[in-house]
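Down below are the structures I want you to see.
Here, each number is a calculation from the coordinates, and none is a lab measurement. Just so it is clear, the structure is predicted and the values come from calculations on it, not from any experiment. Cβ atoms are built from the backbone, for glycine too; each structure is taken alone.
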Structure I
Amino acid sequence: MGVSGCGKSTVAAGLARQLGAQMIEADALHGADNLAKMRAGEPLTDEDRWPWLERVGLAMKRSGTPVFVSCSALRRVYRQRLLVSAKAPIGFIHLHTDQSVIGERVSQRADHFMPVSLLDSQMQLLEPLSDDEMGIVVNINQAIERVVGDAMSYVKACTG
């Protein structure tokens, strides 16, 4: 979980590859209206997000196996919606660092629907994991191998 540009897809793909697991790219489950709004630089509303989060949770449920999902899950209520839809426990890996580092990453991406102009709205919306939520915060201001390694340590601790 985390804001756009924090490395969710890269980390989820790395974890899935190392563990031979499935990966779901939540961005691929956005409807055309959501994508058009973001491309136009308009932040999504909760009403825009509810159907998308439902699709993400259902995709997790239908996978039938452990799965890694790259999903922003910025607010606690969004994470709760995923838990309800997936009907399974979810360990959240919050990829985080300073906004300036993430802004630089977003500005260098080519052909992505999410413009850097929406980063401020995502940062304002972001609610860190609460003590009663299963998860960890991983500092992404380090080599991607270390980020994936830190995330893998958490996954292994959760799965025994």
Structure II
Amino acid sequence: METLEGKKAPPFKLPDEQGNIHTLEQHKGQKILLYFYPKDMTPGCSLEAQNFRDNLELLKRKGVEILGVSTDSQESHQKFKEKYRLNFPLLSDVDKEVVKKYGVWKEKSIFGRTIMSTRRDSFLIDEDGIIEKHFKKVDPRKHAKEVLELVRG
């Protein structure tokens, strides 16, 4: 798939773990990091979420809001958020509409089986809704710091 960098971010309308609806339009005028992850409660996803939690204040000082997105249910997100004391919204894309729009719904081989899953990608979207940076197949241990380094400029 061609890169989305420099292009208008695909619109989205998704509920968070509390049922509050989030749209791209609501975030106009602020930078957001829309980060996609495969599954709540898994080791890599938990580590990545905790790193965003621990760096959220620094990211906010640089004007970046964090929104996590997976295809898990709102209930799953609520448990995940409570267990790891996450301090940012987790959006539920159970219909897989947004993961497909952003090109992160991919085939993956696990234990010799091919499955469809969300690739661990993030999109830094600027104040005007343009994708500034597409981070592909990120390392969950380093991604929050990678985003911080980019926005520190």
Winner on distance in nm of label points 7 Å out along Cα→Cβ at positions 68 and 84 once structures I, II are ranked, highest first: I
Per distance in nm of label points 7 Å out along Cα→Cβ at positions 76 and 108, the highest-valued of structures I, II: I
Label whose coordinates, when mean count of other Cβ atoms within 10 Å over residues 36-43 is calculated, return 18.1 (choices I, II): II
Parent structure of the calculated result 19.2, given that mean count of other Cβ atoms within 10 Å over residues 44-51 is the read-out and I, II the choices: II
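Given -8500 as the derived value for helix-only ellipticity at 222 nm (-39500 (n - 2.57) for each DSSP H run of 4 or more, over all residues; to 500), which of the supplied structures I, II does it correspond to? Please report the intermediate quantities before stating the final value.
Values: I: -15500; II: -8500.
Attributed to the structure labelled II.
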Structure with the greatest value (metric mean count of other Cβ atoms within 10 Å over residues 20-27, set I, II): I
